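Q: Before anything else, here is the set of structures, which you'll find just below.
What follows draws every value from the coordinates through simple rules; no lab data is involved. Treat the numbers as computed from the prediction; the structure is a model and nothing was measured. Cβ atoms are built from the backbone, for glycine too; each structure is taken alone.
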Structure I
Amino acid sequence: MTSRIKLARFANNRIATPVKLTVCVMLLTLFAKHSFALSNTSEWPNTDFENSSIDHSEIFSGGPPKDGIPSIDKPIFITTASASEWLKDDEPVISLTVNDISRAYPLQILMWHEIVNDVIDELPVAVTFCPLCNASIVFDRRVDGQVLDFGTTGRLRRSDMVMYDRQTESWWQQFTGSGIIGDMNGVVLEQIPSNIVSFADFKKHHQNGEVLSQETGIRRNYGENPYVGYDNINSRPFLFKGEISDRLPAMERVLALRNDDSTLLFTLSSLTEKPLINTQFGEQPIAVFAFSDMASALDQREIATSRKIPAAAVYNAEVDGRSLTFELKDGVAVDTETNSSWSIFGVALAGELAGKRLQQLDGGVHFAFAWLAFDPSADIFKP
C-alpha cells in the first residue's frame, strides 16, 4: 500500500460497510504517523523550509511522493456531445466561465489528479479538487506577472492537499490559496468564481461548452470513487491532526460566504429543506440558490449512482443598482420585481432582465470540518 487511495480502497473493498470507514481511518492514521512529511526533504532541494508560516508538525504524508498524484498540465477538451458518451447527466463537474468561454472539469477526473493547469481565454488558472475535504477551488496562477504551474506535494495539512509550484517549489495550502513554505510564503492566490453542478446543468446552459477529456495520458478508473462512503455524515476526515469542531458534523457540506471581516456558512442539509434564501451579509443583499442537484462524488463507488445533493451558490442580489428578491416557481428562480427567471448559474434566462448575470460571491462548498479548522470563528446561518 503506497498511497492514501490504495489504503482507502483496501478498507472499502475488504471490510463490511458499518466498520470499514473506521478501519480505513485507523489505517491511514497509522500510516501517517510513520510518514512525517518533513522527515525527508531530499526531493525538495530548492524549497526554503525555514521560510514558513505554519507548524511543520501539522503536515503529514498522504502516501504518494511528490507528483505521485499527477496534475494535468496539457488538458484536452471535447464537446459536450462527445463527453456524453462517458459522462452521465447527474455527475458533478466544476463549471468555469471566463468571458464567453465555459469549461467543465468532471470530478470523476479531478478525483485522480487533483490539479489541472489550464489557460482559458488567456487567463492561466489552476483548477483544484481535494477529495479529503471536498474542496474544489479555481485559482489565478499569476503572481507578480509570473505564471506558476502547480503540482501535488503528496502531503496533507488538516486533511487538505498541500500543493507546490514548479517555478519556486514553494508549498501552498489548497484550501486557502496561501503560500505556507518557501519563497512564496505569505502570498495568497486570487480565487476565480466557479460552480459545482451536474453535467446536465452545464450542457443545458452552456451549449458551446467544452469538457475536460479523459485523454489525460494516464490510465485511471475514471468514473469510480476510490473513497467509497467517505461523505457519510457520521464519518470522520482522513489524516486530520487536532481537535475537530463539534459545531457541525464533520462531514456536513457547507457553502461559505466570506468578506474581510467574517464568514457565513450555509449547511447543505438546511438548503435541501429551503433551496432558495433571500438574506443579507453585512449590508449586502444576497440570494442563495440551491434548487438544482447532482450526484455526490464521494458516496458510491460508481459516481453516477451516488445519492443526490444540492448544487449551491451565493449571489449578489443587486442588478444595475436594483435589489431583487427571489422565489421558486416550478423549480425555477424568479425575481418578484421583474418576473425574470434565473438559472442556477445566476443568469437571467427570460424576462425584463434576460441576459443579466448576478455576481457570484461564495467561496465554494466544502466539508464543515475543514472550514472550521481554517476559520474556527465562522458564523453558521440559522434559517
Structure II
Amino acid sequence: MNSRQRIICAMNRNKPDRTPRLLYGELIGYVPAIKKLLTKKCAPKTPLEYFQMDMTSVVPNPTKLSRRRFVGWVPDEALMATAKVSGLSKTLDECNLAVDEWGVWWRPGSFEHFTHIQSPLAAINDYGRITHYPWPDLDQAYRYEGLRGEVSKIQQQGLAVAAFAGSVFEQGWYIRNMSVLLEDMMLRPKIANYIFEKTAYFQKSSAVELTKSGVDLIMLGDDVAMQSGLMISIDTWRKYLKPHLKATIEAVKQVSADVKIFYHSDGNLERLIPELIEVGVDVLNPVQPECMDPARIKEKYGKHLSFLGTISVQKTMPFGKPEDVYTEVQTRIETVDADGGLILAPAHVLEPEVPWENIQAFFQA
C-alpha cells in the first residue's frame, strides 16, 4: 500500500498494512520552535518526507481583499502592523499576523502561538451595524484556482490530502469575542444566529470548493468541549451549531460521496459523538487521552467512526521519555487499531517542550 491507500483504508475503518501516522502540525501548521527543530533535524528533507508521513494538506489561495476595509472596525495600530506583513494568512507558524482576512487582530502573546485575540465586533450590539461588517471572500472561485492540480500532484506521489474548511463557533467567537457570543446565544439570539449563519456559509462554501479539488479529507471543527465536558449545553449546540454542521456535510457529500469528513474538538465531547455520527462525521479528532479513553471510545463507536490522534501532547510527548512514547504508541496500535480505523498522531500540535528524541520515538514505534 502507498500512503494514500493506507489513509483511505483506515478512514473506511479497515486495517491497512501498517498504522498510518503523521504529526498534526502537518495538517494545520507547526509552532515556530518545532518548525525550526524539524527543519534543522530533517534537512535536506521536509518533515513529511523524512518521517514518511501518510498525509499532508492544502489551503485556499490568499485573499486579494484589502485589510483597509476594516477601517472603523479594528484599531488603526492593527492595520499599520498588518501593512508590514506580506502574504498575510493565519497559520500557527506565522502568529504575529495582526489582522487576518476576517478582521480579527491576533496580537502576539508571551508563548509561541498563544495570542491575544481582539474581536472586531466585541463592543457592538447594534444588529444593523453588525450586518454591515465586511466579511472575507472564501466563496470566490479565484481562492481555489489551481488547487485541483496541486492536489492531484500530491496524490500522484502516493500521499493523501486533507484540507481545513473552517469552523463555525470558533470563527464566530474570534469575531465577536467568546464571552459576548455566549451571552448572545442566551440573550441576543438574533445576533448569534446572524454570526453563525455567516461563518457557516463560508465554511460550507469552502468545503464544497475544496471537495471539488479532489481532496481525500475535509476537516471541520469547533472546540466546544473542555476536559470536564461540553462548554455549552447539548441543547444549545443542537440549536445553534448542529444544523450548520449537518448542512455542510450534506453539501460536501453531494459533490463527492467518497470524501471523508473529519471533525475536531479538543476536550471531552463524548455526549456529542452519537449526534456527530448522525450528521455524517467519518473521522473523529483528537480523542484527547487526558479526558477520553481512546480504547473505550473505539470499542463504543468504532463501527461508525475512524479516529485521528490519540497520543498525549500534554504529558507523554513533552514530558515522557522515548520509552514512554513507544509504550503509548504501541498501546494505541494494539487497542484502537486492533482491527483498523486509526490514523495515529499526537492529539494536537507539538509545543516547544517536546524533544527531538520523543518525535523520533513516535515514528519508530
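Q: Tell me which structure, out of I, II, gives -4000 once helix-only ellipticity at 222 nm (-39500 (n - 2.57) for each DSSP H run of 4 or more, over all residues; to 500) is calculated.
A: Working: I: -4000; II: -12000.
Derived from I, not from the others.
Q: Which structure, out of I, II, was relative contact order in percent (Cα under 8 Å, 6 or more apart) calculated from, if the result is 20?
A: Working: I: 17; II: 20.
Matching structure: II.
Q: From I, II, which structure was distance in nm of label points 7 Å out along Cα→Cβ at positions 280 and 304 = 4.8 calculated on? Write down the numbers at each step before the final one.
A: Working: I: 4.8; II: 1.6.
It must be structure I, since only it matches.
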